[in-house]
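We did not get these values from a lab; they are worked out from the coordinates using the rules stated. Keep in mind the model is a prediction, meaning the values are calculated, not measured. Cβ atoms are built from the backbone, for glycine too; each structure is taken alone.
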Structure I
Amino acid sequence: MGKAQSTADRRANSRWSEHPEIAVAHHLAAHDGVITTGQALACGLTVGQIRSQVERGLWIRQAREVFLSLAHPLEAAARIRVVAHARAATIDRTAAAWWHGLVRDVPGPITAAVPRSAKPNATCGVAADLKRRTYPHEDITEVRGIQVTGTALSVLGAASEHEEGLVFLDRMIQKRVVTVPELVAALDRNRGVHGLARVRKLLGVSADGSESEAERLFVRMLRSEQITGWKQQFPICGRPWDFAWPAERVGVEIHGYAFHRHEDRWNRDLAKANSIACLGWIPLAYSWKQLNLAPGDCMRELANALAARRAELL
């Protein structure tokens with residue numbers, strides 16, 4: 001990784017091939033002050049000139065063949081580049097999400113994956129949380145000259161470390177940064193990766209889909225609150241409702257994360273709710289996010305609707 005160059009780097013270096021000092025300055029400006037031996041040689045410097053830069057204190061060695069220009073501070077972007085080059089690493093989890101511009105908070109220890117066959121390298125001066133793992137090629141991309149996990153896997157990795165992982169996932173889906181199918185596909189390609197089991201649970205992804213998992217959660221909540229009298233897949237106006245209280249004429253629909261990607265289904269469900277409301281039923285709907293983040297509010301709303309309807313029937 002340390003000697004690899006992006007297409008943009010090669011074009012820039014070719015442009016300044018007769019002026020190595022200018023090529024180096026251009027590279028440092030575009031790469032947060034970080035340069036490797038291979039990149040310096042590609043800019044036109046000799047081994048002796050590189051050694052001179054280090055001996056004069058103009059370049060500060062960060063790892064065996066990775067340097068930081070004295071004119072640049074060792075800030076987050078530079079630290080990420082140092083780890084990526086020094087460890088031949090793929091930046092992942094929260095650091096990758098930050099690199100993609102998906103989170104604002106500057107990461108602490110840089111999170112990265114190193115090949116399982118990689119030899120330990122204790123010379124890197126930047127702290128990093130390294131995991132020995134190899135990601136599928138579909139989940140790796142190059143962004144601004146370093147190797148990072150793709151958008152979907154970066155979102156999943158950041159969510160696994162975030163205290164409000166569910167909120168973060170929902171925001172990324174709502175902003176259309178990533179889709180539910182892309183998240184599920186990345187999860188399936190990376191089964192067994194430490195930390196992603198928690199994200200799978202947050203998404204409610206199971207063998208038979210997130211909506212079924214959301215319904216199972218709702219059943220557990222009903223039993224915990226001792227709310228009775230309900231039936232599942234109860235037909236109202238010729239269409240099955242996820243949950244219904246026939247005596248009280250209350251119907252409930254449960255939506256998993258797949259709901260985010262079907263606008264036509266959203267329109268059908270609106271018509272479905274309107275049709276039973278016209279017959280005197282109370283239509284309610286809860287999402288996977290609501291059931292996880294505000295279960296008490298969901299149960300109180302349902303209990304109040306049932307109580308109000310029972311009072312009407314007295």
Structure II
Amino acid sequence: MTSDTVLREIYDFALELGQNAGQMLFEAAQKRMSGELQLDEVEKLNSVDIVTQTDEEVEAFIRQSILEKYPDHNFVGEESYSKGSSKDYLIDDSPTWCIDPLDGTVNFAHLSPFYCVSIAFLLDSQPVIGIVCAPFLHQTFSALRNHGAWLNGTTRLPLQHNPVPPLPPQAPKGCIFSCEWGKDRRDIPDGNLARKVETFVNLATELGGREGKGGMVHGVRSLGSATLDLCYVAMGGFDIWWEGGCWEWDVAAGICLLQEAGGLVTTANPPEDMDSAPVPPVKLGGRLYLAIRAVGDSEGETGKQAQERVVREVWRRVRRLDYERPGA
């Protein structure tokens with residue numbers, strides 16, 4: 001069992017590593033703005049699934065830094081994984097680093113500020129350290145198991161925490177709902193894209209609309225970065241995040257941050273008996289995620305009860321997504 005002292009040392013190393021990697025992203029963006037560096041992008045799955053030379057360089061820097069410091073730890077990174085032929089789930093109970101060197105690559109390609117480096121450290125298959133650095137936004141999110149989640153090292157998350165506000169009584173009405181279009185853009189009947197669009201409209205429509213599935217959320221947000229979506233739920237700026245299709249490096253650090261900030265993460269797909277089945281814990285490699293921000297207690301209802309109630313209300317309004325994953 002890894003002691004708290006050792007975890008603190010790993011956390012300090014990960015935080016410095018994330019900030020250094022974030023600086024690499026920032027400098028690459030500056031060089032592009034000045035014309036010193038041209039964007040060199042390659043399509044993977046399609047035109048919204050791309051990799052740049054910056055992705056490759058930042059992951060190589062992170063991997064080498066970890067190898068020198070912790071040669072006995074496992075490493076799972078987006079770009080090195082993408083080059084392999086297997087899509088099996090590679091995380092086991094060993095000490096493991098799970099890295100996305102540049103989450104929001106499309107944003108980076110367009111010089112939109114919502115991109116970041118995401119670094120998670122896992123023990124027993126669970127993320128216990130999460131570091132996310134969004135350099136253009138000057139935001140660094142960090143979390144260590146049992147020590148809370150922080151913004152820029154000084155501001156505890158969620159931003160409103162004394163007390164933590166409850167959710168609106170008719171939530172998801174009155175909530176900010178975040179989601180992503182994803183990389184599956186196939187124009188097929190009842191495909192993932194069509195199911196997502198139907199879900200987005202359900203959540204946005206007035207209460208009572210769409211045969212009772214209308215959610216009347218305050219707004220629907222798509223940052224283009226699953227990692228930052230989770231960070232903003234941890235902050236309390238977003239109330240709900242629903243998504244399918246992400247990989248573990250997209251969410252591992254953000255899950256740690258959100259859980260340390262008091263949030264709940266479970267599956268995007270409702271169970272058959274959504275009213276009585278227990279809300280399951282998140283499955284890191286399952287590619288299906290639903291997150292709820294920290295919630296304060298209210299009269300007759302604890303914060304956890306409110307989170308689970310809103311999970312079920314979201315489940316009633318969403319379409320089941322189909323993202324298969326071997327070994328997860």
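For which of I, II does distance in nm of label points 7 Å out along Cα→Cβ at positions 28 and 292, calculated from the coordinates, equal 3.7? Clearly, the read-out refers to II. One of I, II was used to calculate relative contact order in percent (Cα under 8 Å, 6 or more apart), giving 11; which? Checking each candidate, the match is I. In this comparison of I, II, the computed figure -10500 for helix-only ellipticity at 222 nm (-39500 (n - 2.57) for each DSSP H run of 4 or more, over all residues; to 500) is attributed to II. Comparing distance in nm of label points 7 Å out along Cα→Cβ at positions 76 and 108 across structures I, II, the highest figure is found for II.
Taking 20, 12, 7 as the value of semi-axes √(5λ) of the Cα gyration tensor in Å, for residues 140-179 alone derived from one of the structures shown (I, II), identify that structure. Source structure for this number: I. Supply the structure label, taken from I, II, corresponding to distance in nm of label points 7 Å out along Cα→Cβ at positions 52 and 196 with the calculated value 2.1. Clearly, the read-out refers to II. Cα extents along the principal axes in Å, for residues 220-283 alone computed as 34, 28, 15: which structure among I, II? Only one of I, II returns 34, 28, 15 for Cα extents along the principal axes in Å, for residues 220-283 alone, namely I. Among candidates I, II, the computation of Cα extents along the principal axes in Å that gave 94, 35, 30 used structure I. Out of I, II, which structure matches 2.5 when distance in nm of label points 7 Å out along Cα→Cβ at positions 20 and 228 is calculated? For distance in nm of label points 7 Å out along Cα→Cβ at positions 20 and 228, the value 2.5 is produced by structure II.
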